[in-house]
1. Kindly point out which one of I, II the value -13000 was derived from, the read-out being helix-only ellipticity at 222 nm (-39500 (n - 2.57) for each DSSP H run of 4 or more, over all residues; to 500).
2. Who wins on distance in nm of label points 7 Å out along Cα→Cβ at positions 10 and 26 among I, II, i.e. which is largest?
Structure I
Amino acid sequence: MPLPRTPALTADCVVVDQDRGVLMVRRKNPPFKDYLALPGGFVEIGEAVEDAARRELAEETGLDAMNLALVGVYSRPDRDPRGHVCSVAFLTNDARGEARAADDAAAVVWIKDFDGVEIAFDHREIITDALNLIR
């Protein structure tokens with residue numbers, strides 16, 4: 001039996017520092033070009049979602065996540081304008097390295113106050129859920 005047509009799968013990573021600042025990347029490409037977003041991207045065939053989250057974090061920011069905790073699964077069909085994309089989001093507070101923009105990230109920034117900040121996709125919801133986990 002052939003596999004059914006299903007949503008695409010991504011992994012996102014919420015990196016939190018000691019002061020509860022969240023690492024964000026400024027997107028180089030559409031959709032949401034120039035908006036802030038969580039580091040993340042599409043899971044490759046044969047790759048575990050945890051490995052995809054670590055890979056995307058390293059590719060976009062140069063950081064290595066030691067431990068990951070599941071934040072949640074985000075599957076609203078309209079969350080990505082490209083089509084139905086489900087994301088598995090993870091939290092880490094022990095990423096190592098020096099944050100720098102790379103790959104499809106134009107910049108990296110640490111954000112503590114999200115008022116008035118334009119955030120891509122449903123990443124504001126993911127950040128809120130992640131910060132609630134550590135409160």
Structure II
Amino acid sequence: MTEEKKMIYHGNRIKIKEGVPPEQLETALESLRNQGRVIPSVTSFVVGPDFGGEFDWGAVFVIEDLDGYWEYLTHPAHSNTDRVGLPLVEKFHSFDITDDPDPEMGARIAELHRRRYANDAELTKLVADLPEYTGSSAPETAA
């Protein structure tokens with residue numbers, strides 16, 4: 001019997017500010033889709049409307065391990081999405097789901113986000129300017 005790989009499902013739920021021009025929104029959504037296409041550690045992804053709640057859009061990226069998660073976080077395609085997308089956001093929620101039984105997985109993921117913020121002052125400012133940001137990658141969670 002083959003052992004199944006343990007995966008990390010990194011998700012984002014996004015509410016867009018009122019009055020954002022459709023072409024700006026589409027640029028940000030296409031940048032999210034591009035992350036899934038070009039970041040090598042992403043094994044699958046979905047970007048689309050978020051139904052049944054207070055968010056407009058969502059994205060989930062499937063990653064095999066923490067090294068891949070770091071690659072995902074620091075890849076230029078991800079940085080591009082931050083810079084074109086975060087200024088359009090009213091409310092942002094991130095989450096991570098994994099079937100890895102490691103009891104320290106949440107702390108390990110939080111540490112990756114801490115390192116990322118520590119190394120990127122521009123990103124830290126973009127995130128600080130968000131009206132609402134909660135979840136696994138929010139700075140107060142990652143701090």
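1. Structure of origin is II.
2. Comparing I, II, the top value of distance in nm of label points 7 Å out along Cα→Cβ at positions 10 and 26 belongs to II.
Values quoted throughout were computed directly from the atomic coordinates according to the rules given, and no laboratory measurement underlies them. From a predicted model like this one, the values you see are computed outputs, not experimental measurements. Cβ atoms are built from the backbone, for glycine too; each structure is taken alone.
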